[in-house]
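Q: Read through the structures below before going on.
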Structure I
Amino acid sequence: MSGPWIPSGCPPSAKMDPAWWFIFAAHKILVLEEGRSVSVPLIADPASLGLSSIREKHLGTLAGVDCYFAEVSEHAALPSKSGFYGLRELHGFLSEPLFAVAMKALHLLEWEETARYCGCCGSKMSPAKDANARQCPGCGMVVFPRISPAVIMLVEKGGQVLLARGTRFKADMYSVLAGFVEPGETLENAVHREIEEEVGIKVRDVRYFGSQPWPFPDSLMIGFTAKYAGGELRIDRTEIADAGWFHPDNLPNIPGKISIARRLIDWFVETSRQKNAPTGP
């Protein structure tokens, strides 16, 4: 699929037929199944699948085709050859552009559920005009979608990478360190603070790597790399069950390719191999 993603400024005057419909029930997304392949419905509207929308929202256009999300009852009868799945389960089965729009849809869906009432006066919020926001008809307060920035960082030391097992991880899963940014804090300061709080070491050469929206429920993961600068590992047992230095040829069980954590680890493995590759004759 080629063509740009253009976010919605305001809903179109008429619905495009067909359009991409990202249909959710109980935070799971509907996909059409054909053998081992799945796809987001490219249809006129949910009614064409026999589904009744609780709410709908125009998201934007992808390669010139309108994209909507809709919520339906979790008790709705499923169309034939279809199913509801958690979004993480579908990574690698949907195209990257459609998966990215699905993440946006899930983020907005969950945000709207928690932004039903005004935090100042308690009135029921309404969609704002000409903005992706909600506005209070009582006091006029405007609320935009919540985005929680978090840093995620790979630390390397002498050809090894620091990986940790969080207290909420599966028993054998290790990943890079991560944590939320605090008010008044730069991203770089958050990197230093989180690493020192969680494993007790200092780092240097903090460099931006990339970012990833992570709608579980509302994070923006901002990736960095850093080099070990000093100290011994001292684990904060409230958040970290285990941590250690790992050689790229002897890694533990690590996250799947859906996450920027895996992108950071794959980058480390690849750059290590390039450094150690034999040179010419």
Structure II
Amino acid sequence: MLKLASDDIVLHVLPDRGGGLMKFEAFGRQVLRPGKGLAPHPTELAGFVLVPFCNRIADGRLPGHTPLKPNLPKEPHAIHGEGWHARWKIAEESANAALLSLDYVPSPGRWPWAFSATQEFRLEGQKFHHTLSVTNQAQEPTPAGLGFHPYFSYRRGDLLKASIKGVWESDEARLPNRHVLIDDEKYWPRGRIDEAATLDHCFTGWDGQLQITRRDITIQVTTSGNLPFLHIYAPAGEAFVCLEPVSHVPNALNLMDAPPMTRLMPGETLSASLTYDVSLT
């Protein structure tokens, strides 16, 4: 386990569990839901990254290629990319910063293009900066995407602030099927997410900022480029909400009306970052 700290923040990272977050604590409070157990599955972590694609690809279908195999139990679709199951290497490490690297080689039933990726973690006072990059190592242009999948601790009375203009609503297969224009009052009226209903949609027209106000702390999240969509997963009855800044809509490779995934030329890199700014409420 990789342990980083600043005056106000403690961060635990598991390089061999997708480079995922085991703990993100600020001022002694849990910012994200803490990971479970000694060797947790990525879905039991505090958060992980999405690379080289975000969320679901319907039945793993890649136009012109063999379909991807499902990579999550009870899930018929390929989901969340390759990085979240991979073993990342520690390339650099200090008391308050680290760099992880990943070199991916294709195998049957998995993403068919070689890529490399890095994650940079940097703590600065009450801020946590997290940068993710993916580089095309194939000999041809490839689609590419990236995103972040943090599990924010969230309980009754907590308030969400995020400005959006539209939504790709998901169907029963948890895939986007239509885009409609809305405002944030439809899905989190007065900043409150309905705990009795599961929310699993990709929102558009997002300005790259969100805020969670809790009784103990306020969390301000700001993105820096290449993350125009906010996917929100809030399962009914759970004490967390996943607020996922992503570069593309789920199933973008097969969704005719959706904006296309970024296309990288050989050797080209796509990067994006998040900054968490935590303060006492």
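Any read-out appearing in this document is the output of simple, stated calculations on the displayed coordinates, not a laboratory observation. It should be emphasised that the depicted structure is a prediction, and the values quoted were computed from it without experimental measurement. Cβ atoms are built from the backbone, for glycine too; each structure is taken alone.
Q: Consider the structures I, II: one of them gives 15 for relative contact order in percent (Cα under 8 Å, 6 or more apart) as calculated from the coordinates. Say which.
A: Matching structure: I.
Q: Determine which structure produced the value 5.1 for distance in nm of label points 7 Å out along Cα→Cβ at positions 129 and 225, calculated from the coordinates; the candidates are I, II.
A: Only structure I yields this read-out.
Q: With distance in nm of label points 7 Å out along Cα→Cβ at positions 49 and 241 derived from the coordinates and found to be 3.6, which of I, II does the value describe?
A: Value 3.6 for distance in nm of label points 7 Å out along Cα→Cβ at positions 49 and 241 corresponds to I out of I, II.
Q: I have 25.6 for mean count of other Cβ atoms within 10 Å over residues 145-152, calculated from one of the structures I, II. Which structure is it?
A: II
Q: Of the structures labelled I, II, one was used to calculate helix-only ellipticity at 222 nm (-39500 (n - 2.57) for each DSSP H run of 4 or more, over all residues; to 500), giving -6000. Name it.
A: The read-out was computed on structure I.
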